[in-house]
1. Using the calculated result 15.1 for mean count of other Cβ atoms within 10 Å over residues 19-26, pick out the matching structure from I, II.
2. For the read-out distance in nm of label points 7 Å out along Cα→Cβ at positions 11 and 51, a value of 0.9 was computed from one structure; give its label from I, II.
3. Which structure, out of I, II, was helix-only ellipticity at 222 nm (-39500 (n - 2.57) for each DSSP H run of 4 or more, over all residues; to 500) calculated from, if the result is 0?
4. Looking just at relative contact order in percent (Cα under 8 Å, 6 or more apart), which of the labels I, II belongs to the structure with the highest value?
5. By the measure distance in nm of label points 7 Å out along Cα→Cβ at positions 27 and 83, tell me the structure among I, II with the highest figure.
6. Here Rg and Dmax of the Cα atoms in Å has been calculated and equals 16.0, 53, so which of I, II was it run on?
Structure I
Amino acid sequence: MDDADDGTHVRAPTLDDLARICESLNRSQARYLLIGGFAVIAHGGGRTTKDIDFLIDSSPENVAASKQTLIRTKKTVRPSDQIDREFLAALIREEQDAR
């Protein structure tokens, strides 16, 4: 939104976006806390934010999301997400080759 490489494909997150993410986390029984700007908004603060911030329980059973799952979260048109997808795909190939 304010960064030079954001382009026209970037928009501010909405409350609907937040609700969809939280619903997915809740279905997975993930342990997390909403922090950052949206947490302030949830308490009645009048502000805007460029992202949705979560504090995630880092225990192994809570963060067992796979590389494939992470790739799915990176399916955007942002150049940085494309780089991340390629990196993760290469890791998956290396792991498969090592077997």
Structure II
Amino acid sequence: MSANAVPSELQIWFSERVEVSLCEIQVVNAAGVRVDNGGLRLDEADPTELHLALKPLPPGRYRVVWRVVSMDTHKTNGTFPFRVRSKGRPGLSQH
């Protein structure tokens, strides 16, 4: 993938192993419409990493909303924004 390509998958790492069946991650656009393909999955080699497939993302602002439960039942959640820039500019930026 080139430096300007928009990824087709979101990868998020946590400081502890997570229980994927109790986790939820969504990516939404500025209008609040979900733009991921669902299918959250745990990385086979790293139990602290989750993967989520994304739909093709046009330029715009997006927000990742996540809620996870670690293997020791610790619950945590959060959000973070990112932006897909238009052609000719770097592919992603975090605000």
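1. Checking each candidate, the match is II.
2. Details: I: 2.0; II: 0.9.
Traced to structure II.
3. II
4. II
5. When distance in nm of label points 7 Å out along Cα→Cβ at positions 27 and 83 is computed for each of I, II, structure I gives the biggest number.
6. It must be structure I, since only it matches.
Readers should treat all values here as calculations from the given coordinates under stated rules, not as data from a laboratory. None of the values given here were measured: they were computed from a predicted structure. Cβ atoms are built from the backbone, for glycine too; each structure is taken alone.
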